[in-house]
1. If Cα Rg over 2.2 N^0.38 Å, for residues 51-162 alone comes out at 1.65 when worked out from the coordinates, which of I, II was used?
2. Compute volume of the Cα convex hull per residue in Å³ for each of I, II and report the one that scores greatest.
3. Comparing structures I, II by mean count of other Cβ atoms within 10 Å over residues 19-26, which one has the largest value?
4. When distance in nm of label points 7 Å out along Cα→Cβ at positions 75 and 99 is calculated, the result is 1.1; to which of the structures I, II does this value belong?
5. The value -7500 for helix-only ellipticity at 222 nm (-39500 (n - 2.57) for each DSSP H run of 4 or more, over all residues; to 500) was derived from one model only; which of I, II is it?
6. Any idea which of I, II comes out highest on relative contact order in percent (Cα under 8 Å, 6 or more apart)?
7. When mean count of other Cβ atoms within 10 Å over residues 35-42 is compared over structures I, II, which one is greatest?
8. To test your reading of the models, identify which of I, II gives 1.00 for FRET efficiency 1/(1 + (r/R0)^6) of positions 171 and 195 (r between Cβ atoms, R0 = 25 Å, to 0.05) when calculated.
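Rule-based calculations on the coordinates, nothing more; no lab input. This structure is a prediction, so every number in the text was calculated from the model and none was measured. Cβ atoms are built from the backbone, for glycine too; each structure is taken alone.
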Structure I
């Protein structure tokens with residue numbers, strides 16, 4: 001098998017995304033953004049939200065948020081957080097929680113953090129106090145000894161899915177105090193997948209169970 005070779009003559013320009021200015025009579029309603037109607041909407045949003053004001057999109061998403069939340073530890077400025085936030089927006093999570101350092105790398109989020117609530121907890125203890133106080137089941141996700149395959153686990157509807165950072169994974173404090181520790185079954189040579197990928201798989205497992213009614217395989 002030969003290695004792929006880059007085409008030096010290939011265009012490096014990205015295709016224009018979104019839609020241009022509104023054509024025809026202007027629509028009525030407070031959710032429309034006059035500037036976007038005039039200039040076009042180049043944001044990476046679903047078609048139903050084209051030309052909508054940011055606040056209107058957030059309000060609509062708030063009206064149909066899912067019951068799960070997502071948390072990720074941030075002790076070393078983990079670059080996966082942006083990806084986790086973007087995926088949480090795609091699945092309309094109830095909220096995202098950054099545990100540890102307040103500052104996080106927003107580049108991977110692709111401005112999706114504007115469309116959902118991102119909360120900060122300075123310590124694991126503070127985060128766990130919030131989760132218990134709000135009645136959430138805390139589900140840690142890491143392939144450690146004693147973890148349960150997510151494919152056979154009955155994920156509760158009101159839960160918070162907790163992920164570790166690249167390298168060390170979840171802290172012992174989280175795994176010791178979580179209601180359950182789940183792992184994603186793997187079949188290759190690598191020991192783990194990164195937190196961004198793990199979060200996407202786990203969130204989709206929640207969607208399959210509570211949106212589509214698919215029960216886990218035992």
Structure II
């Protein structure tokens with residue numbers, strides 16, 4: 001089961017002393033890839049993909065169900081402190097492998113890895129800033145829409161409260177009016193009964 005978290009996540013991690021910036025794009029509607037990843041380090045950028053087939057192999061290796069495994073991956077790639085990371089560059093410095101391992105009390109477990117390839121044209125880390133600025137603008141717009149929605153809901157709630165108060169007041173007024181009429185009719189009936197009893201008594205005499 002896929003999460004409803006943002007499709008692109010940016011984080012900063014420490015991989016054995018190397019500070020890396022990650023840009024992870026979750027491929028929600030892609031039948032082949034689970035996510036694509038971009039790693040920025042020093043003056044270089046690296047690209048990789050994590051296929052659904054490879055994810056299935058990794059998941060079966062550590063015996064987790066699909067939902068739990070994807071949740072673990074998301075936590076790891078967001079820089080959760082319950083994970084260890086490693087980024088190993090091969091001899092020719094054209095390929096590398098990015099690993100994440102889940103920490104336990106006295107051990108750790110390799111949860112996954114992604115083969116990475118150095119970009120021939122290095123992507124500027126400024127692209128992360130561009131993405132964050134756009135995300136910030138989108139977030140502000142969402143907040144404005146939520147505030148407007150909450151404002152409308154508050155107005156509707158206040159209107160309903162006033163209508164309920166008016167209804168209660170009207171109900172009380174009607175009950176008081178009906179009770180007054182009932183007492184009036186009851187008293188008239190009592191007088192009528194008393195008059196009839198007095199008339200009957202005179203007739204008997």
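1. Details: I: 1.09; II: 1.65.
Considering all the candidates, the number was obtained from II.
2. Values: I: 190; II: 258.
Going through I, II one by one, volume of the Cα convex hull per residue in Å³ peaks for structure II.
3. Numbers: I: 10.2; II: 18.5.
Largest calculated value belongs to II.
4. The correct label is I.
5. Numbers: I: -7500; II: -18000.
For helix-only ellipticity at 222 nm (-39500 (n - 2.57) for each DSSP H run of 4 or more, over all residues; to 500), the value -7500 is produced by structure I.
6. Working: I: 18; II: 14.
If we compare relative contact order in percent (Cα under 8 Å, 6 or more apart) over I, II, the biggest value is for I.
7. Values: I: 14.5; II: 19.0.
Top value of mean count of other Cβ atoms within 10 Å over residues 35-42, among I, II, belongs to structure II.
8. Details: I: 1.00; II: 0.10.
Checking each candidate, the match is I.
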